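Dropping the structures in below, format is C-alpha cells.
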Structure P
Amino acid sequence: MNGMFPKPDAGNDFLAAHVADLLRSYHALTGKHLIASAEDAAKRAYDASFVLLSHDGADDPLLTYGNLAAQKLFSMDWGKLVGMSSRKTAEAPERAEREELLRRVAENGFIDDYSGVRIAADGRRFMIRNATVWNVCDTQGERIGQAATFSEWQPLEN
C-alpha cells in the first residue's frame, strides 16, 4: 500500500474529504453533479463505472486518486497508480499534447472535450474521448491540483 496516499476503504471513509474536493470543484466549474447524491459519495465514486483520477499541483504532478475503473483501465492497483507521475499515463510522443491540455485547464478552470491516447502498465494503448478535466480546489478555494473523468475509451492496436 502507498503510505502517502492510503487506499480508499471503509476505515478511511473512502477518502471522503479528497473526493468531496473533487466533486465540489467539478460542480462549481461545470454546474453538473458527477455523483447524483451526496450520500456515500466517496464510496460510490470509488466503485463507479466511469474513470475518476486526480493529481496534485506540482510541476511534475503525482496522481493522488484513481478509482477502481481507473485502476482496471491502466492495469495498476492503487499502490502502483497513485503516487506515480501523472505524465506516465501518456506515451512520450503524447506528453506535449497532455501538457497543452493541462495548461488550458489551468487557464480556463475546466474543459469537457478532451480526447487523447493513453497507455496502460501492460502496454495496451487506448483512446479516451470526451473527458472532462478540471482544477480542484480545497474548501478554502486554494487550487490543489486537477482531476479528470471519462467513460468513453477504445482500445488501439499496439
Structure Q
Amino acid sequence: MKIPIVNEQDEIIRYEDRETRNPKDICRITGLWITDHEENILLAQRAFTKKLSPGLWGPAVAGTVEEGETYESNILKEVKEEIGLTGLKLVLGPKVRRSTSHEYFVQWFTAVVDHDYPFVKKDDEVESIRWFSKEEVLKLLEKKPEMFLANFKQYKEYFF
C-alpha cells in the first residue's frame, strides 16, 4: 500500500510503499481518543502479531493514512475495521508532529460513545479493548508504564 510522504508543513511531496519507506520520511497517522459519558477512556491493546509495539496499550483506534485518504476518512475507516464502531460523531483534536522510531504527523480526533456499545475487535489488529477510569490509567502509567505505547504519557497533555 502506498502512503503519503509529507514535508514539515504536512504537504504531500510523494507517495511511498508503507513497508519499504525510509523511517526518516514523514508520514501521516490518525488517532481516536474515545470516552464515555462518565469520562472513562476506551483503550486498545495492540495485537501481539503487530510489527510495532505488539501487546502494548494505546488509544482506542489509530492508523496510517493511505494514498487517496484524508485524516478524517482514514480514522472513520480504521474505527470501523478495528473495533466495529459506526455512526461516529468525530470532534477534531490537535495535530502533532512526532519523532520516534519513525517520523509522522498525528491528527487526533475525539468522540464520546455509550459505555455499553457492542464493540467488535479485529483480531489481527487488536488483542483487547477495555474501558479504564482516568484514575486507573494514571495509576498504571505511574506503576507499569511498560504496558503502554512509548508516547502514551504525552497523550495526557491533550486529553486529561
Structure R
Amino acid sequence: MQEWIEGLHWGLAILFFWGIGILRTSLVFMLGWIAATGGRRAARIRSLMDTPLYRRAEAFVNRWGVLAVPACFLTVGFQTAVIITTGFTRMPLVRWIPAMLVGTLIWGTIYGTVGMAVVWAWLERPWLAGAVIAALLVGVVVYRLVSRARLRRARL
C-alpha cells in the first residue's frame, strides 16, 4: 500500500484521501443521525455521546456552528466527536455537505502531501514517535502547571 500511495501524483493522492474522508465522515454523520432517531441499536451511540469528549464536541458545534465541521479536520481524535454530534443534532444537509466537503478536502490535502510522509517515518523509526509523544506530554504537563499557577495567582 505504501508504494502505491507514494507512486501517486500528489493531486491524485489528495483526491484519494479526499474520497476516503468523504466516505468516513458521511458514515459517522449517519451514525449520529440514526442515534437521534432512536431505536435499540442507537442506545450505544447515545451512551457514548454522554462522555466529556462528546459534550466538548457539542459545545464546540453549538459555539461555531457550521464552521466547526471544517475546523475539526485540523484535529486528531476530536473530528469524529464533532461529526457524530452534527449528525445527532441533525445539522441541515444543505449546510453540512459543503462544510464536510471543505473539511475533507483540507484533511485529504494534509494526508496526501505531508501527512503520510510523517506516518511512514514514524512506522520506520518507532523510537522517533516515542520521543515526539514524550515531548508532547511534557509540553502538556508544563502548560497545565503554568495555567494552574496563573489561576492561583489570579485568585490571590
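Read the figures in this text as sums done on the coordinates, not as results from a lab. Source: prediction; values computed, not measured. Cβ atoms are built from the backbone, for glycine too; each structure is taken alone.
For which of the structures P, Q, R does the calculation of relative contact order in percent (Cα under 8 Å, 6 or more apart) return 22?
Of the options listed, only P reproduces it.
The value 31 for percent of Cα pairs over 23 Å apart was derived from one model only; which of P, Q, R is it?
P
Of the structures P, Q, R, report the one carrying the highest value of distance in nm of label points 7 Å out along Cα→Cβ at positions 92 and 132.
That would be structure R.
Of structures P, Q, R, which gives -26500 when helix-only ellipticity at 222 nm (-39500 (n - 2.57) for each DSSP H run of 4 or more, over all residues; to 500) is computed from the coordinates?
R
When Rg and Dmax of the Cα atoms in Å, for residues 76-139 alone is calculated, the result is 12.7, 38; to which of the structures P, Q, R does this value belong?
The value was obtained from structure P.
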